[in-house]
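Read-outs: derived from the displayed coordinates by stated rules, not from any lab. Small disclaimer: the values here were computed from a predicted structure and weren't measured. Cβ atoms are built from the backbone, for glycine too; each structure is taken alone.
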Structure P
Amino acid sequence: MSTPQVALVIPTYNGRRDLERLLDSLPTQTATFDTLVVDSNSSDGTYELACSRGLQVQRIDSKDFNHGGTRQWMVEHYPDYALYVFMTQDAYLDDPEGIANLVRPFADECVGAVCGRQLAHPDATPLAEHARLFNYPPTSLIKSLVDAPRLGLKTAFISNSFSAYRRQALMEVGGFPPHVILSEDMYVAAKMLQAGWKVAYEGSASCRHSHNYSLGEEFRRYFDIGIFHAREPWIRQQFGGAGGEGRRYMISELKFLGPARCLAWPGALWRNAVKLLAYKLGQQERYLPRPLKKTLSMHKAYWDNPPT
């Protein structure tokens, strides 16, 4: 495969320090790519930092940001690339081969999207570290729809904190959806798999990205995930639910903590119970008034003008 034209797309909002760390990690990359930033009217110097680095920068009103819609707008605004790599401002690269390894699976012309590996930040809590180890193993895998009975929901797993998409495949399935509250990445991956494309997980392509979520933040995030699955039931119908994966995660987490950290077990079990409750509540969001949903949600701006 000849070297494709690659764009790295970074949505930003009031994350100057994080963005500086990410941008500082890019010059050592061996891959050739253009860096595109779309800033949601930051007030902390994020936009000015991006401009000072000589990047291609677009600015939108923060009220117009949408997880899927904004990313798709960038794809359509810059249509001349074969591949689009997406990162979030709070991720960064510490492997010079990170982006090169991420786009390598596109040598297979049937691969429509690639998910890279995420390693925990150095200051990650044990629970945050385990989350990355569980969801992002070192082993690479190329998945197709025939793997759904074996892999379940993991077949369509992908994260736009560090992922790449083939423009042809992305446009073929309608691009990133503007109507979802989050998980625009999984939505597109699932659509690609249904359309006959393959989705790769590349364990050799790594970035640093993790969150030390509070219990309240965990609740709000999983409430939104429940909303996503309730509104997109076709994904669970096609790939299966997340119940079995949740049990595997909890058992893995306790093993990771081990006997030496047994005092952390009750807190870990309680946190998983809260996440399950939030997810189940989110699945019932059609019965909840919008003001309550906004209160319980992590992505509150979504409820000011939710897409239909």
Structure Q
Amino acid sequence: MRIVYHLGAHCTDEERLLRCLLKNRDVLAAEGIIVPGPAKYRTLLRDTAMTLKGQAAPAEMQASVLGQITSDAQADRMILSWANFLGYAQGALRRGIYSSGGERMRAFCQIFPEAEAEFHIAIRNPATFVPAVFQKQNGRSYDEFMNGVNVETLRWSTLIENLRDTNPNVPITVWCDEDTPLLWPEVLQAVSGHSAAAKLTDTDDLLASIMSADGMKRMNAYMEMHPPPNPEQRRRVVSAFLAKFALPEEISVEIEMEGWSEDLVARMTVAYDLDVSRIIAMDGVTFLAP
């Protein structure tokens, strides 16, 4: 069995991917892909990893944990999704972006050490990620939350390198959260691994959340009359309709952090763009881009 770990990150996916795959679990199951409900594995995997303390689970424990997650032990692929795989929101920026993420994922993979694994993660401009994840945690001031970390030094590439170093045999798929509306079908396919013959339903939820109802109706009608022959053409169509029908309140991001200037945000954005280029060039990384 191949185990797919969808790692979030926080304030990117907001469970949309998991909800979509759960709605299509019967279609996916026909292709040997299982999507367990999150209540079956999140606490279980966390507690099991803590018990193992980085050691490989014995066969009996592996069988017990798998049996609690699914009754289909013969499936080809199992999708596990949890933003807290890499760490909890309150510690997301301690010593960098998910500084313990590599070791945490190694511990989780030790629960099923003989299974092939994949990591999938959306990244986000730190200029918007930091304010979003700061709001997600509770009880800490900004200074306490940052714990001495300079926001201009935050790099997703450090996390990806960490994941690669500690889990060298695990391929990683990465995409920018900012591009997700254009890449949604490709993201769903990359995570689930479903074939082109599998027709998923309710895959427009993300676009529907940022485009007017009239725009969605017109776009779907256009695509029905002019089916896009490839993903690139679909992205062009989606871009065109978003340009005209996007909901301003859903696509505009206002950054309000005490002590942050426009120049700081601009510098962080430039650094993020360079960091994305660095990730794209990494071995063992598949980068989804428009």
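Of structures P, Q, which gives 2.3 when distance in nm of label points 7 Å out along Cα→Cβ at positions 18 and 202 is computed from the coordinates? Label of the source structure: P.
Assuming 15.9 is mean count of other Cβ atoms within 10 Å over residues 50-57 as calculated from a single structure, say which of P, Q it is.
P
Suppose you compute relative contact order in percent (Cα under 8 Å, 6 or more apart) for every structure in P, Q: which one lands on 20? The value was obtained from structure P.
If helix-only ellipticity at 222 nm (-39500 (n - 2.57) for each DSSP H run of 4 or more, over all residues; to 500) comes out at -14500 when worked out from the coordinates, which of P, Q was used? Considering all the candidates, the number was obtained from Q. When distance in nm of label points 7 Å out along Cα→Cβ at positions 34 and 122 is computed across structures P, Q, the figure 3.5 traces back to P.
Among candidates P, Q, the computation of semi-axes √(5λ) of the Cα gyration tensor in Å that gave 30, 28, 16 used structure Q. If you line up P, Q by mean count of other Cβ atoms within 10 Å over residues 66-73, the top spot, with the largest value, goes to P.
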